[in-house]
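Coordinate-derived values only; no laboratory data. A quick note: this is a predicted structure, and the numbers were derived from the prediction, not measured.
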Structure P
Amino acid sequence: MTHDELLKKVSPDLYLAATYPSWHALRSVVQLHKPYLVNDVYLCDVEPIEYPCPTIQAIEWDLKELHE
């Protein structure tokens, strides 16, 4: 999923904000780990590795588990 799609998924609604108090912190982490393009490869803004970095991969995996 793209960074924008992931940000949209972690945009808190009233249910998520009430159920998961750390939801805002999760969104902040996603905002920090945004991709940027270098020589046709997307890299993570926080870690100098290919995007999606392990942090974003873990968040995507957890969101998948949450919505199944």
Structure Q
Amino acid sequence: MAYLIAPDYKSEAVLCQAPCKHLDCAAMRQDWLKQGKCEICGKQIEPGQTFYYLEHGVYRKEHTACAK
């Protein structure tokens, strides 16, 4: 299984920090701001941290360090 690196969703260059109507920003907010916590430890997955998605097409995720 390959891991991913969390995007810098706290950066204006990656995600509009104010409300907007961009579809990609809405998807990123759903993925990282609403469902960005690790299923194992419960902590937010921060930008630059490595993680796994638990299922294809689903937002649930876990830190790679927690999965070991």
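If you work out relative contact order in percent (Cα under 8 Å, 6 or more apart) for P, Q, which one comes out largest?
Q
Assuming -3000 is helix-only ellipticity at 222 nm (-39500 (n - 2.57) for each DSSP H run of 4 or more, over all residues; to 500) as calculated from a single structure, say which of P, Q it is.
On the way: P: -15500; Q: -3000.
Going through each structure in turn, the value belongs to Q.
Where does the value 42, 22, 16 come from, among P, Q, when Cα extents along the principal axes in Å is the thing being computed?
Values: P: 42, 22, 16; Q: 37, 21, 21.
Structure P accounts for this read-out.
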